[in-house]
1. By the measure distance in nm of label points 7 Å out along Cα→Cβ at positions 87 and 279, tell me the structure among P, Q with the highest figure.
2. If relative contact order in percent (Cα under 8 Å, 6 or more apart) comes out at 15 when worked out from the coordinates, which of P, Q was used?
3. P(r) over Cα pairs in 10 Å bins from 0, in percent, for residues 79-206 alone computed as 11, 32, 33, 21, 4: which structure among P, Q?
4. Suppose you compute volume of the Cα convex hull per residue in Å³ for every structure in P, Q: which one lands on 146?
5. Given that mean count of other Cβ atoms within 10 Å over residues 223-230, derived from a single structure, equals 14.4, which label among P, Q identifies that structure?
6. Rank structures P, Q by distance in nm of label points 7 Å out along Cα→Cβ at positions 31 and 311 and report only the one at the top, that is, the highest.
7. Determine which structure produced the value 3.1 for distance in nm of label points 7 Å out along Cα→Cβ at positions 111 and 175, calculated from the coordinates; the candidates are P, Q.
8. Taking 2.7 as the value of distance in nm of label points 7 Å out along Cα→Cβ at positions 39 and 255 derived from one of the structures shown (P, Q), identify that structure.
Structure P
Amino acid sequence: MNVTQLQAQLIEYAQSIGVDKIGFTTAAPFHELKNRLRRQQQLGFQSGFEESDIELRTEPLRLLDEAESIIAIALAYPSRMENAPQGKKGERRGIFCRASWGIDYHTAVRERLQLIEAWLIEHVPNVKTKSMVDTGELVDRAVAERAGIGWVGKNCSIITPEFGSYVYLGEVMTNIPFAPTTPIEDDCGDCNLCIDVCPTGAIVAPGQLNSQRCIAFLTQTKGFLPDEFRAKIGNRLYGCDTCQTVCPKNKGKLNWIHDEFTPDPEIAKPLLRPLLTISNKEFKAKFGHVSGSWRGKKPIQRNAILALAHFKEESAMPDLIDLLQKDDRPVIRGTAAWTIGKIGAANAEKVLMKALEVEKDEEVLAEIQKGLALLQ
């Protein structure tokens, strides 16, 4: 079988295992990307979650020395939830971003990549492969763009004509010289909606993101959330979809394709108060299968506390007082203190003054003072 026939059969096979889009590119270095990443590093715009070695991120041959081509795949995920529960006074809810609905996409994409690798091994003697999704060295979006999956929008997401930007990406490097797919032309035009509405101004220029200001990144951090972002987080527990929901290219893209990504409304939009007292075991049982749980419960709890401040939810005061007085984690105690001040219930000052007398941690003491200042 020649490479052209093999490629046609692989495309057919990929569709049969639930791959929504497949493209091919060479294993040539990503020169332009290398310059962009260096610039990001110099500006301090990186999140710190990505591979730090820029050479590894931009030179496929360093990862698979005989690589000839890269197979890029995309799986579409839903943009809307059916029967989404509505939060109300006394029963406020938080929200996980769409990329954390249903099963962890790392698992779903990796399964497809492994099937593709197994298929190649079966059909080609001495084939070499290496696959990755999100946490690998290569930049998924750069590979997807060059392989014709979509173009990189001004919001830094890959935008596909078929599914908008609601796609998960992954890739397989191989020593088979597949014919490259023609890249798709940028179709953002004059639209700047994503830049204009970003809550924190994280999209500093078309296609350039300051990760340190991005809410999707901030919700995953474990320390105190910087003051300037606390009011901007709203009721987001994990991730942020604002730059996607406003994108005209996402209009009407429901993507109800894969059952595994259908969200459980009680997990995707959970009640906030139960999150404040959830045990590690309960958290793992309820949220362990979604990608938004990867940092553990602490960031989610901190964000839930801030969401209660956003709603000024007085019914949560007993829980917040309990956290302030008894939780052994300074970030949780301090965030609770700030939130108590923000809610401003009748007993807030008394509670915070009492905490001021017994608290030993410097950062928590500073948060108590901020809470008291909010009451003025």
Structure Q
Amino acid sequence: MNFTVLSDLRSARRLVVKIGSSLLVQRGQPRGEWLAALAAELAGLRASGQQVIVVSSGAIALGAARMGMAKGGRGSLEDAQAAASVGQIELARLWSEALAAHDIVAAQMLVTLGDLEGRRRYLNAAATLERLMAAGAVPVVNENDSVATEEIRFGDNDRLAARVAQAAGADAVLLLSDVDGLYDRDPRSDGATLLPQVDGITPEIFAMASTKSGSGLGSGGMTSKLKAAEIAERAGIALAIVNGTLTAPIARALDGGIGTLFLPQRHDDARKSWLGGRLAPAGVLTVDAGCMAALQTHASLLAAGMTEVQGDFARGDLVAVFGPKGERLAQGLVEYSAGECRAILGLKVEQQAPVLGYVPRGCVIHRDHLVQL
């Protein structure tokens, strides 16, 4: 699909809508009227022929209020896990009742980082989403914060929404935020200008963002939304950031053209889309300038071009590839363990057999298992 303006999202066959904690919960209480209005909008999208997936935060905030926990339940990992366990029941009830008012069945789906990082579990999640939508339900997805740890988690539902969109084969993602979209500087600054469209994430675009979540309830901020846009744009998915604080925020944004639309940049196949969206590489390979140039022509990564190996990984693990100045170039599935990579660092293929003790493979990462970032 060709998306050029925000109103084009109304033509998306399948749309992921992400709602943050600060929109759904205020002072520990759900915003009932706001949620009812949003549910009516989602029902309207479905009535027009769109399939909708909701990615909703709020479990920790709701659970912390119910349990009387300090710092909104984020004082420690244990507090967050316990608050999420209590709050997820309330969050599911809120969505079930809000959508039931429009004769829509809500389906709860809790995922962890591992569910979308491993290929088999990713395909299982994709199949579940597909079946739910075929049955007419609206999946309501959240990270399973009751078991997630600081090391193994998405950390924000913005990137989760982009990964869910990939798994579901969605056309577009709508991130409801507490600002109108991406500004060229801090939106509180004089002269700050809202960007209606972004044609590719660049370092200059990242420089415009804040890492802070304004409400203190969430775990994201504009930087996390830009990282989500990166995932989406590589998968051929449009992503928009719009203001969700007002009543009926979707109509305001799409009909009024108020927000920022990030245009798709590539249309990777399903496997490369999954590889490019993975968030937890097990190690890092640093390469020289010659290897970096070769990778940019879609070549495989050879040991002769490697200058450094970081991490402890096994054959088949995901590793990141960095350039000589620390720029992140790519990521892919490695053909050797970390120890073997260190052993053949900088060596040509004909020099590797004596070091490895066996006939070497053709490359360290084959181009079919390597995704440019």
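1. Details: P: 2.6; Q: 1.6.
Max of distance in nm of label points 7 Å out along Cα→Cβ at positions 87 and 279: P.
2. Numbers: P: 20; Q: 15.
Of the options listed, only Q reproduces it.
3. Numbers: P: 10, 30, 33, 18, 7, 2, 0; Q: 11, 32, 33, 21, 4.
The read-out comes from structure Q.
4. Values: P: 146; Q: 137.
Comparing all candidates, it corresponds to P.
5. Numbers: P: 14.4; Q: 23.8.
For mean count of other Cβ atoms within 10 Å over residues 223-230, the value 14.4 is produced by structure P.
6. Working: P: 5.4; Q: 3.8.
Comparing P, Q, the top value of distance in nm of label points 7 Å out along Cα→Cβ at positions 31 and 311 belongs to P.
7. Working: P: 3.1; Q: 1.6.
Derived from the structure labelled P.
8. Of the structures listed, the value fits P.
Bear in mind that the values in this text are calculations on the coordinates, not laboratory data. Quantities reported herein were computed from a predicted structural model and do not represent experimental measurements. Cβ atoms are built from the backbone, for glycine too; each structure is taken alone.
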